Each structure stands twice: as structure tokens, then as C-alpha cells.
Structure I
Amino acid sequence: MVNIPHNPQLTIMKTNLISLLAGGLLLTPVAQAATPAATATNQLGLDLYRLLAAKDGNLCLSPYSIQSAFAMTTNGADGKTLQEMRKVLHYPENLSSINDSFASLCSDFEKRHKRAATRFEQKGQGESSFQLMVANRLFGQKGYPFSPAFLQTVEKHYQAPLQLADFKTHFDAERMGINKWVENQTRERIKNLLPSGSLDSSTRLVLVNALYFKAGWRHPFRKSSTTEQAFHLSPERDVAVPTMTAIKSFGFQQEDGYRAVTLPYSEGFAMLVLIPDETDGLTDLEKSLTADKLASLAQLRNRRVALHLPKFKIEGPSMPLKLPLQQLGMKLAFEPGQANFGRMISDESPSSLCISDAYHKTFIAVDEKGTEAAAATAVAVMMRTSMQITEQPIEVRVDRPFFYAIMDTTSRTALFVGRVTDPR
């Protein structure tokens, strides 16, 4: 995985969905099949999104962060517990293909991050405008008999070393230490991931993923073009919100019931925005989304678009994932005495560990310069008994509740998914 240095700096990514004008034909990238990691990530992301979207309000999730943490955890599961986890997480029978796919994806992220940094250094521009960093870590009770094979697998494929902790006598101090580690990895965007009371003296292992993404738009918006424009909260209610405006080359596609627009960053990333035709059409749009559709929308034909996009920022509380995961069918993993994490330990009974809960927290801010987003997932807190075309522009107003996603257009993986019902 991509290791996040202390005080990391991530700059919003710009998508390299570059269109070439040749012989009067617009050439667009050839779609590639989504990788196993991308497929599983997008499917789980939409599953969780639908459950959490049952409540009103803005929403932000990082399917990639959640999957990274649970992929590590699944390597320690066995028996029916493993079967349930594989089904809910959309993993193939052979876990090695998921491990290899996540390792390859993270290695590719790291290469693109370093390439962007090198390019900026050569130009003498200081900090890169594109940064993507991912970190994984295991915090385990000292003296506990963790399986060497399990530890070797997660360190090899997820670059997740084991850091010894003393939960038995200093569990709250360890909780605060883990929160500080996450805060450092996410440039202080994710604070207090683990809430008070989430760990106790019976905690034996906490598996954590931290993700920080910050990238400038390939076509930045001019601040002078940002004005107060109407946003329709509902068919009966409007509010005025700061709205960015630009006429540029964006990916565009008209779908049944909604319009799709992609805003490119650099290094093969883009923000996907889906705007329902009807002011109150977000719910139907959400129901129609599939993992395959999400992946296909990551690569759209470039058109000249007059885009009006509201600025927004979402910073949610730490979100327990136990109940939604149980609703999706992951039940045994959370049951004391029934969970089987026998491949995680070397000399105790398979039923001696279970997941007490999993916590997820995100941050996203979208403005004229680009996007900054961060996420962390303490998955499986283990306890006993984690491209310009000359044409009339298509006007697209993002002036009603909408769906968004930050996509890697190469692997077609969703780093973040969410909705904005009120940009204020």
C-alpha cells in the first residue's frame, strides 16, 4: 500500500480523461475491465450507501478505505465467518486474487503520486497539486499470539506493519494514540476516529486504514465567476448558495432520468457528478445505480459544457459500521463465541476473537481550486468473548440534490461516494 508519511500533503487529483481531436473524430479512452479490487469496492460502496442514504442529509463514504481495512481483516477469518464476509464484501473464492489486486492498485497509486511530485519538483513549483496517500496499520496487544502467516500477508499486500500496544492496562491511551496516528496520516482532517468507549481491556487488535486525497482541477474555476445561485432543496424550497461556473471540456452523458458529468483532476482521477432530471429525483437515481454503471460512468465522452457546480464541504461524525454490515449479512464476525478468526491467531481456539465494531469517518471539500478528501476506517476492533471542442456548450446546472463520486478512471475504483442534499 502507499505509506503515508507524517504530516502528509495530498493535492486534489486531476483526471487524465484526455480526448484527442484527430481527423475530425473525437477519440475517447477505451474502457478497461474493472479490477477485482475495484469491483468489490464499488459494490460494497453502493450497498452501504443505500443503507445509509435512508436517512436525510449529506453523505460521504470512502468505499476504498472501508474495503482496505476489511480486506486485511478477512485474511484472518475462517469457516462460515469467512464465507459471510466474502459474500458481503463481494470477494471471489480465492482471497489471494483480492490481496494481489489491492496490492497492485495501491502500488499504482503510489507511482502516480510520486510521478506528480517529481514533475512539480522539476518545474520548481514546490508542493505537488496532486497527492494521494494511503496508510494501513495493525495495532496489536503485546504478547498476544498473532499468526505469523496472517501478519506476513497483511504486511506484504497492504503494507500494514504491526505496532504493539497495551490495551490490557492502557486501552484509552492506546485509543487516543491510534486517533493521533490517523490524524497525522490525514493532515488533521480526520480526528477522533475511535470514540470514547470503543476500546477496552479486552481489545486485542485494531486494523486501521487512512486515506488522504487532495487534487487541483485540470480546469480550475475562476473565483470571480462564483456567484450566489439557487439550489432547489425540494420542489417547494430554494436557497442561495455559492456556485462555481465554467465553460470547459468535461465528460458528459445523458442517461435515463439523470445527467452525468465528470470533472477531471490529474493522474487519471475525476469527480463524477450525477444530476437527476427532477428536483426530487435523487432517490430513484440512487436505486438505479449499480457497480457496473458506476464504473462505466468513470469514462465519458468529452463535450463542451457550461457547468454550474455549488461549492460544498462535508465533515461527518465517526460512523459505526457494525449494524449496516450486519444488515448486509455479515453477522457471525460480530458474534462472541461464534466468530471464527482462527487464521489470525496461532495457538487459541477459533472462537476467542470477534469484531466488536468498525468505525468510519470522512471529510470532503470542493471549491474553485479542486477537492480535498480524507477518510479513515478502524475496521475490526478485535476483542475477546477494521481534454476543447468547438460546439455550443451544453448547460448543466447542479442545482438540486445530487450524487457524486471521486473515481480512478484507470481502474474505475470509487475512492469516495456520496450525495449533497444541501451545499450550505
Structure II
Amino acid sequence: MKTRIGIDALGVAVPRRYVELADLASARGVAPEKYLRGLGVREMAVAEPGEDTVALAALAARRALAASGIDPRDLGMLVVGTETGVDHAKPVASYVHGLLELPRAMRVYDTQHACYGGTAGLMAAVEWIASGAAGDRAALVVCSDVARYGVGTPGEPTQGAGAVAMVVATNPALVELDVGLSGAASTHVHDFWRPLGAREAQVDGHYSVQCYLDALATAYRGWKAIAVERDVVRPGGVVSERLARICYHVPFCKMARKAHQHVRRCDLEDASAPWDVAQEEARADASFAAQVEPSLGACTRVGNIYTGSLYLGLAGLLHADARDLGGKRIGLFSYGSGCTSEFFSGVVAARAAERIARAAIDDVLAARERISVAEYERIMALPATSPLGAAPTDGYRFVGVSGHQRQYARPPA
């Protein structure tokens, strides 16, 4: 009998404060629609120094474990995908392992390749279980990042922060992944980089978008070839329409529209059939509204969270549509600048609506505080080692360095 493997539960953590993109646009002398419609984002999470990658990852992980109901003793692997490490040697995963007091007898490490790092961890976990090496144990995969470009820079409105944690196990309650069914694409490019010692990322925006689309075309076609060969989808025509929904990596939400148009263009080119440009634009808009837009709700309210952006989209999709998606196949595309990418798929579980409700996404977002642009700028000017003054009530906080060791406060027992 085939072993079903996939995402059993999700947990989401975001900073406690955010700024409205309309407020930021006004402060920068930009028409609000340039951010709201041009980028497709309404709110941008603002992380204080105390809300670092470790603190966000630990909270998301704790929430995922609670949603799954798994006994931590049944975990055999913890992987954190991040491009916002806090130490050149000691991984974020090690800090999370200690803060959550997870079992000693398990693998613990980070994965890094820009925004693809979380997917690298997810694939390692799935294949570890599929190989039989896991035995009866599950894995915990966490995507955690702080996307920072700097005040007044072109990338400023595409910042954000957050973490998404996933329990990966057999007989998953959220999404059963199609093991071994994926397409990958990698190229040595310099579209985005975060030099060692620098807090702010640098990006060649237009070039990065093109690198994303080129990688998407190769990865999607790779997935499609295997999917057709295995009779997972029927060949011919717009194959992507046979997926109930598609989640794309979203450095900004408008990118999902560009990506979806590109996937459809690949299908039309592959079918070698004549098509009318105007008619295809209308069909692409309708397809985007049905297949992609439901995944963007949470992303529009948090912004870019790098490794977690795809999975925040998945969480938002299941939160919005899980009741209608049971037994249906969805597609997922992960892109990491530099670059590497993967298009893969899975089937939404029948009990996904009940399980995603435990993630309490509405409550997580509602608990935040809206701040002014002036307060956002004050936070951005704080040193990286400046601790958050307020004691944690429901999460973890970086509180400073003592004896060359980063210290974290835990929530009350």
C-alpha cells in the first residue's frame, strides 16, 4: 500500500506590529495605489530586534505542534529554512530545538538558498520519511525570515517578517504531497544577495522577476512532463487549469499574477495551437481569480517573508477554501534567488478545513498593532542586538547577548 506523506499541520507567527502600505506610500510621496495595486499588498509586518528569526520560528513551531497534537517525542527531524541566520555556525534550528525542549535523539539543521530554503527542508523531510529511515517518526519544518531592504529604498514596500512551521508526517491532515512528482530549475545568477555582515538585502528587481519567470517555466514543464507520464493530469491544452488551485512564491503579491500568466503561456506554447491574445488575457484574469487569488489573503496583510511566503500562501488558501478542496490537487511553486526553484503538487486532505482552523490565522493577524510610519522608522533604526523591552506573553523574544551567547525569553508556563 502506498504511504501517504505530507503536511499534517501548520503554525504561523508574525511580528506584533505592522504598518499600512497606504500610510507608507503617503509618507514617501507616492500614490497609495502604486503600492496597493502595483504590489498587491495592504499591510507590512514590522519586526523589532527582539522578534528575530529564532523567536518567530519557535512560536510558529510551537503552534504547529499544538495544531497537530503530535507528541514531540515522536519527532525525528527539525529543519529550519532561512536566509536570516543569527550565527555563522550555530543554526536557527538549534535555538528552536532548545527553546521547545525537543528530543535529543533527532536531526537538527538549517537549509539555505534564499527563499527556497524552506522547500529544501520540506523535500528533505518528505524524502526522509518516504525512504523508511524515519521509522514511525515525523518531521518539523520551519520557514522563518525577516525581509529587510531599508528605509527609503526601492524595495522598502516589499519588506515583511514571519514564520510558517509545518509538521510533516504520514497520513497528513492538510495536504498529501505527490512524492517524487516535481520539476526543478537552477541557474547561477546574481538577482538578489545579502552580503555577510549586512542587515539589508540588495536586489536587481527587474532582472530578478525575469529570473523567477525563467525558472518557473523550466520547473513547471518538468513537473508537467512527469505528471502526464504518470496520468496525474491529462495532456494537451492548458494543463495548469487541471489543478484546483496554484500557490506561488510571492515576494510581492502582484508577482503571483505574472507567474500565473507565464504558466498559462507555457501551456499554450507547448500545445502548439493558435490562440488569440485578447481572449487569453481575459481567460488568464478569470483563471487567476479562481486558481490563485484565494491564496493571497494572508500574504497581502504580512508582506514578504522570504522562505515562508509560499507557505503563508498555502495557509491562506486552506483557511479560505479548504472545505471546497478536499480530494483535489493543487500546485505549488517555490523560488529562491541565486537561483533554484521547484514546482510540485499535492492533494488536499478531506479533514483539511478542521485542521487549518487550529492555526487560528484570523486571530494571529487580529492580535497585531497598527503603528505609524514614524514608529516604523524608529524601529528600523534600532541596532540588531537591541532587545524588545516588553516581556513575551505568548511567544519568544531575543533579550540580548551575554557571554557571547544569544539569550531568549520564553512565554510564561
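Tabulated data for the structure shown
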quantity: Origin of the derived value -9000 (helix-only ellipticity at 222 nm (-39500 (n - 2.57) for each DSSP H run of 4 or more, over all residues; to 500); candidates I, II); calculated: I
quantity: Structure with the greatest value (metric FRET efficiency 1/(1 + (r/R0)^6) of positions 38 and 238 (r between Cβ atoms, R0 = 25 Å, to 0.05), set I, II); calculated: II
quantity: Which entry (I, II) yields the derived value 69, 53, 38 for Cα extents along the principal axes in Å; calculated: I
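Just so you know, all these numbers are worked out from the coordinates, no wet-lab data involved. Quick caveat, the model's predicted, so the values are computed rather than measured. Cβ atoms are built from the backbone, for glycine too; each structure is taken alone.
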